[in-house]
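*Asks:* Below: a set of structures, written as structure tokens.
Each value in this text was obtained by applying a stated rule to the coordinates, not by laboratory testing. Nothing here was measured: the structure is a model prediction, and the numbers come from that model. Cβ atoms are built from the backbone, for glycine too; each structure is taken alone.
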Structure P
Amino acid sequence: MTTELARHKAAQAWCRPTTEHLVMRPELAEVFAELLDEIWSQAWLGNATTAELLSELQTRAEIHGYANYKTVDGEA
């Protein structure tokens, strides 16, 4: 599903001085919007959900061996 924000941003490509003379093609703008949504949904861009962030942190901790790290020795 393409978001309205992505559609608006894609449409702005035809609003620049270097492109305002071009005829807008709605199907091309929609494809641009889909691509923007694909990029914006990537966690590395800061648009991740809390669950995605926690999953990423857990994976990194497991890879680097920190997942079972304890701040104190022995039982509490």
Structure Q
Amino acid sequence: MTTLSLKLPPALEARLARTARSRGISKSRLVREAIEAHLSRVPEKGSCLDLAGDLAGSVRAAPDLSSNPKHMQGYGR
């Protein structure tokens, strides 16, 4: 396991210590559980491909659409 150091205001540290003591677990375990609970509610954001991966390749188009000038004829008129 990796060690992480952080600074807590005295009131938060006291609350952490009280809660850990009342649950009979270490402060480290309580912090790990709190971080896990928070992160499980926050959706992970991935790349555009991760978010729209089911759409990738779903449109059929000319393979040279971005590089062949003939596809730009009349564009913008």
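*Asks:* Comparing distance in nm of label points 7 Å out along Cα→Cβ at positions 36 and 60 across P, Q, which structure shows the greatest value?
*Replies:* Largest calculated value belongs to Q.
*Asks:* To continue, here is another question. Please compute Cα Rg over 2.2 N^0.38 Å for structures P, Q and give me the label with the greatest value.
*Replies:* Q
*Asks:* Next question, about the same structure. Comparing structures P, Q by distance in nm of label points 7 Å out along Cα→Cβ at positions 52 and 68, which one has the largest value?
*Replies:* With respect to distance in nm of label points 7 Å out along Cα→Cβ at positions 52 and 68, the highest-scoring structure among P, Q is P.
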